[in-house]
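Structures are listed in the sections that come next.
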Structure I
């Protein structure tokens with residue numbers, strides 16, 4: 001009997017050893033061939049920042065990190081593609097607040113659940129919005145714009161080429177108790193000629209786009225929607241300084257994996273994305289884009305996503321905003 005037991009144990013030990021080797025090999029193999037799915041076309045701010053991080057991760061891992069641009073449908077195409085992907089860490093959604101804060105309230109029927117279908121990895125950035133005005137409007141401050149809109153309700157137009165821009169603009173209108181005509185665009189760049197010409201009186205867009213418009217003289221920046229001034233536009237006051245502290249709003253970006261991705265893989269992605277994003281060379285490139293990195297743990301990002309979804313829902317429903 002003892003001899004039989006010894007013979008029986010050897011295959012078990014071999015199997016255990018083999019599984020250990022296989023597990024170690026799998027751990028060493030990951031990551032190899034990770035793809036970041038971006039719900040925007042090449043050249044969009046989220047795409048640019050994701051490529052900068054991907055380049056650094058490629059150096060760190062010694063493996064190429066691919067970018068798959070799946071633009072269109074307000075990010076639904078990209079989000080659904082990642083939701084359906086194998087939960088092994090090789091397909092990651094690099095997205096903005098559009099897919100996980102805006103869409104759930106904009107669409108009555110959505111093919112994914114922003115909370116249940118994804119594993120949050122880390123928030124990446126917090127980007128304030130900037131109030132821009134037509135330079136010929138004769139407005140030099142947020143207080144002056146507010147006074148003008150209240151004195152002439154319905155006589156001015158504002159533009160938005162992103163869900164975040166529409167939501168913050170509607171929030172502004174609700175706070176001041178006035179109205180303005182909404183003009184929709186596929187992106188903020190398409191509105192440049194209209195804010196230059198005066199067809200649009202104002203826009204509230206993300207810092208990256210706003211800095212470009214202000215620097216090129218297309219529009220005047222008069223307020224930033226966060227508690228502190230930003231280094232990219234140091235002379236532009238915050239909305240609190242401008243007399244409207246309730247107008248605080250940031251758009252954001254972050255990384256999500258498909259639901260069911262192993263915890264150890266999520267944590268590795270979290271650690272390495274943060275390391276890549278905070279490296280000196282990467283930080284210098286990202287600083288030039290504006291905005292600020294604001295990394296989190298997966299748990300913090302999960303709680304943040306839920307809170308943002310609810311905050312956006314309140315404004316979207318109150319303003320009766322629907323997907324175009």
Structure II
């Protein structure tokens with residue numbers, strides 16, 4: 001296993017609590033631009049925003065110059081508000097040396113150590129479904145200017161967000177731009193999403209941005225009026241299909257219809273967030289609707305419109 005299960009007090013001892021970042025935690029309202037925003041007028045979870053602020057205070061002492069900026073939940077049944085620190089949108093920066101950028105490419109990896117599901121899928125099956133989702137986005141016309149490159153599993157811990165909730169070690173966050181971190185237990189989603197989160201959250205995406213190491217203020221090194229994305233991590237909920245839980249009737253599967261949960265559909269949605277697309281609708285119907293509605297393995301026109309707004313000028317600001 002790449003992920004070391006570490007109690008939260010160990011995490012706190014490793015980084016230490018420091019004074020809160022200069023960036024105040026605030027409730028996001030309407031986004032400045034574009035219309036396809038991760039905030040998208042959703043109510044914010046104030047408890048989660050406070051927790052994000054606490055994590056950012058710890059990160060301020062880590063030397064990484066990054067901060068948690070946004071968490072986007074994909075749910076089944078009742079929706080759950082996403083959480084954003086700032087109204088200003090964020091974007092990947094081509095050739096950004098701070099994240100060890102692969103030139104103008106966007107990179108991703110799949111953590112194979114947590115790829116097995118309680119529903120019986122193997123790591124190879126879930127990885128193939130995630131690869132299919134990333135290939136779909138890579139071949140989508142609005143992303144014609146960017147190349148999405150898969151990096152091999154490094155056989156070390158490639159993620160950090162789970163560390164702050166006591167479900168993993170503090171890994172290397174710059175092994176790839178996007179890390180599909182695998183299937184974690186229900187308790188993790190309850191801890192992140194609050195009461196009921198373990199039952200309703202299928203997966204979530206968490207985006208980190210770069211901040212100035214002295215002031216803690218978010219950076220915009222290329223002057224494009226967007227905050228600079230540092231990394232993105234995606235986590236999947238292993239309670240679905242676990243015979244010990246009340247979600248045994250909604251097992252993860254491959255191209256499986258409801259009441260099953262299709263891995264590729266969820267991966268397409270979550271990695272849409274990784275590629276800077278927020279929630280919208282319904283209506284209209286879209287891959288990026290915030291609630292699961294069955295198999296959707298291809299972008300719909302609203303998804304393409306959103307991706308065009310984000311990527312049409314890449315690599316130019």
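Out of I, II, which structure matches -14000 when helix-only ellipticity at 222 nm (-39500 (n - 2.57) for each DSSP H run of 4 or more, over all residues; to 500) is calculated? Structure of origin is I. Supply the structure label, taken from I, II, corresponding to Rg/Rh (Cα atoms, Kirkwood Rh) with the calculated value 0.93. The read-out was computed on structure II. Sorting I, II by distance in nm of label points 7 Å out along Cα→Cβ at positions 271 and 295 from high to low puts II first, with the largest value.
Each value in this text was obtained by applying a stated rule to the coordinates, not by laboratory testing. Nothing here was measured: the structure is a model prediction, and the numbers come from that model. Cβ atoms are built from the backbone, for glycine too; each structure is taken alone.
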